[in-house]
Structure I
Amino acid sequence: MVNITGAPQRIDDEGTYTAQAWAIDRLGSLTHYTYWYDHPPLGWIQIALYARLTNAFGRYDYAVFAAREFMVVVTMVSAVLLWMLARKLRLGRASATIAVLLFTVSPLALQFHRSVYLDNIAAMWMLAAFVLAFEKRHQLASFVGSAACFGIAVLSKETFLLALPLLAWLLWRNAHPSTRRYTLAVAATVLIVLGAAYVLLAAVKGEVFPAANRVSLFNGLTFQLSSRASSGSITDPTSLINKTFSMWWQLDPVGIVGAVCAGLGALFIKRLRAFAIMFLVLVAFMFRPGGYLPVPYVIILLPFGALLIGAVIDSAARVVYRKKPATSRRRLFGALVVLMSLVAATIAGPLWVAQLRGFFSADLDAPMRQAEAYTEANVPHDARLIVDDSMWVDLVTAGFARDNVTWYYKVDTDPAVEALSPNGWRDSDYIITTDSMRSLLSTSPDVNDAVQNSVVVASFGQGDALVEVRQIEPQGATQAQADATASTKARASAGAQLAENANLTMPLATRDLLTGGQVDARVILTLSELLSTSTVTVGDYPLVDGEGDDTRRQILITSLNGDQISSNPAAAAAAQAYFQGLTGMVKPAQISLTPAGLLVTFALGEPSGLLTPTP
């Protein structure tokens, strides 16, 4: 579980599944929004069960990390099952170990196994189904268990239904001829009953067919089949499939090439042929015309790819090193595979080391945590927010009202959200943008309008990791820019007058901030009043972490009436008393005594009209 809170950076899908699990654990509802039949719910039900048994949501400050812990546990179980499957395919211990290592520590595997994807849960159950399908003793119980595990896999993530042909073949091939008809019939019945549970859920809720003001299974399936845009062409750099595959390739090009080559080679090895066909069919499925390629689709490929690489190496090594003579062609082929494996390991080694160093030491999620902490500390808790779903649980538990924290994906799609926001994006106060959100702005007009008509109040990170807290301007970006220009002019005018006050002392750089219109009007007004009765030394107008240089809403006072605040308790008490006595729009949000002096912070959002520019 090394650095699961640091890398990779949290994304929208992780937050969705985490929030759904949190809703089950804490709210007693199936999701944090109205349930929609885009995925069966069993995956996040398992996350919720783990969280309840281990108090995972209580042990982590950020909810997604609690769900990531479960992903690590799932991967560990999957690794054991993959080892068992490899041994049942007669791989040697060394080759089985290679398969498990590829499955668990390759950069591509680490990226997705520690991310909160339903596919990880489904892969564990799929592997369990395959292992049970090889059992020779107690076949009825084993095959029933295999069917049950596969049913759970499909109800965790529906795309794993693609692996059904392989499971059916394994059950048929391994079933004892004398009981094959009976055991397979029972296993099929179990699988069908589990599959029907999804429809039964909809039937109990009265949601099988469409009706006014309610979701339905029919609508959900239609959504899955038709509403998602095509992934496009792999040769188009702007297409979804190109971007998805490029991300996979950047993580582990050697592993991808090795898995495909192993799949092709395994076609010529009888005991591996079925797995090779399944793997290559799954690969080909990605390129179907007009199809949709989910980013975590690679998770279903990982166990097959790792297993085939280990199995082909195992077969080649046996040909080369076994005592029983082999044909020259087979020995040459085996030696070539061993040599290519060594070359691949030599190439992959440095690439893996660089990637793994990032996974184990980089803190890519820091901008997300900083943005959340900033929002919790500075944004009014009655404000309405549009956020990435990976923040939803954290902000709700921090005190923001559930109805006021909107997952951006729901802004344009959920009638309940639209009912709460009749004016669309104008009814929200802040939007927190992440890479996930920015990548989908073209498909969400309301969210795009909110971003275009907002100003950045704080930003954290850079590049793809950039997270921005933006204040939405209901009157539009143009009017907001005009208002900002007028406010800067008014602050500059008042600041220039204040800078001439003989009772005020400050460094030249600090004076430039004041006269340049970069100091909040509330700072100017309260400082002006204090100067009417006292001499004051201002050390700085410090920036709040994450905020830009446009407006400083903090003031650091280092001395009052010639007495250093840091060393004179009376001066510190007098300065504190003054600011604590302020009320109304100029009341400070926070007053704190620091080693450098008294730091006074005003709330985010300067009230308009406090200052009037001098003509």
Structure II
Amino acid sequence: MFNIPFTFKGNEFLSFSINRMEVADSFSYRISILPDSQYNAAAFPFIIAPDSTEKGAASVGVVVNGHEIKIIEYGDNHYHTVILAHVDTSTWVDLVLVYLEKKPFLYINGRLIAQGNKSNYTHIYPSRMIGGNEKGECFKGKIRAIQLWKESFSHEKIVQMKEYHSNTFPHSLIWSRDFLSGVVYKNGSPFNPKVTVIMPTYNKYQDILMTLHSLECQTFNKREFEIIICDDGSQDNTFQIPRDSAFSYSITYIRSNHNIGRPNMRNLGLQAASGEIIVFLDAEIIVKPDFIDIHYQAHKKKDRLVVSGSLVLHGVYTRFYPEYNEMQKKQLTQIVQNNPYQRFNVQEMIKNNKRRTLLTKENVYDQSYIHYSFEKPFVPIYRDTIFKTFGNELIGFQFPWILFCTGNVSAKAEGFREVGLFEEYPGYGWDDHEMGYRLYKKGYSFINHTSLIGYHQEHPVAASNQMDAMRNFVRMFRKYKEVEMRVFALHFLGIGLPQINSILEAFQYLQENDPTDYLSIKGLFQDMLQSIARRLWNGEKITNLTEGSKFHPELAKSEANRLMNNERIKPFLLIFHYLLTI
């Protein structure tokens, strides 16, 4: 998508789905890689990691460590080195591994450098895991492309491969990905999805399965969208999903073995995406059958658009967690009492203090989960303030970028190529709004799409989220100097966004009509915004906002008095006087 190699940092890998039965014993890999120059401490840094297989058979792995290359066969729970070679890995390496009736041949840059003996395993299978595995046996370096064919290439054919092409010998291509062009082949044909859905996840195995089942219900052609699961080091069974789950659409699984944060994982997903439209969806949000189609059709109607369903979100309890807070337990009890379809004894669950499944995939396929849902509390707040005032297309609203919430949002791939990857903020929040702000500055419009209702599977909430979000806002505040972004700090004082919009318009009017006058009130106002951000960062009480400013409050008050008769700037003057008093 970004026309750059995919970088493995020794911590992550990705996997794809193939039918390995039809390529057993005779197949060919081609990989274009630039290994890290330093020796990897991992015993087996796999660029191709062997996968599990049936008893008596083996899966192939390729280790690249410094100048050393090993071809590994993994079967019966142990590794067996079948080729050991030393090559120059200081520049890009074009590696071709051929298996001919279970016998391996290794080519580097078109030259045969080693061959092994015919395997004693009943079958040899190619692996679907690139860059490593969940054990941490991971490659460090860059990859431009990888191809897998269901035929064993001759020396003559390999010599012909002087340059990499995505469609080299396409008739027998099982799977290929060119990270520079974004071209993907599957089963001999180009795979050009119209939509890519990127789903970061962490320890939500049961939740993401429910979401994947809801994606199985999509009316959109399943050959025209792909799902990229971005697993941020889950300790549950999430890594088994691409191996065990037989969904009818394409799934690419990317895993970081260490928890690196959601924006980092979204960036890995973006680098692997092939769709012309990119949808971000939280792993625990169940969607209705027209979800992908609504996103797609909205972008077909209007260019340079961000489509958001994050502010029409509903909730649903698919599981009981003993860690629920009192409000959640009370809410679940009320939902169960009012639901005519199924009844649970919530008090008994609370007493037993054990997790319990409330809804299953059958409730997703027949859509009955909707009967257990409820509108999230923030939805009517936004509906009665922002959207009632500015409409769902936010005409006249200067903060539309707040709609870029990655729980349910989309933009065309070209937009991300234009503005770049996510800021990799630590903890929770604001990396998505920051991305939205960049798109806004590039002229993108935003829409609150009321048909994009998703159903968030409720879970215990981390206590650290609020402080993380405040600090990440301050990171964004420090990055952008424009007052149209910085005035947003007033929202942390409990001031509503329509009011902040009026304040901003009034302040901009003052700046435009009196650019060289009233410098004290302008300067002190911006210093007080800085003071709010500083106190948010430190977790301090927001008070004494004029402290440390070079602009004298009495002089600023005098300027304010001269402006009191100007109705166009009254919203700004009112907030200015309020900030002086707190």
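Each value in this text was obtained by applying a stated rule to the coordinates, not by laboratory testing. As the structure is a prediction and not an experimental result, all values here were calculated from the model. Cβ atoms are built from the backbone, for glycine too; each structure is taken alone.
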* Structure fact -> If P(r) over Cα pairs in 10 Å bins from 0, in percent, for residues 246-285 alone is calculated for I, II, the one returning 31, 48, 20, 2 is structure I
* Test item: helix-only ellipticity at 222 nm (-39500 (n - 2.57) for each DSSP H run of 4 or more, over all residues; to 500) calculated as -8500, pick one of I, II -> II
* Structure fact -> Matching 183 (volume of the Cα convex hull per residue in Å³, computed) against labels I, II points to structure II
* For the read-out FRET efficiency 1/(1 + (r/R0)^6) of positions 62 and 302 (r between Cβ atoms, R0 = 35 Å, to 0.05), a value of 0.15 was computed from one structure; give its label from I, II. => II
* Rg and Dmax of the Cα atoms in Å, for residues 94-437 alone was computed and gave 23.3, 74; which structure, I, II, did it come from? -> II
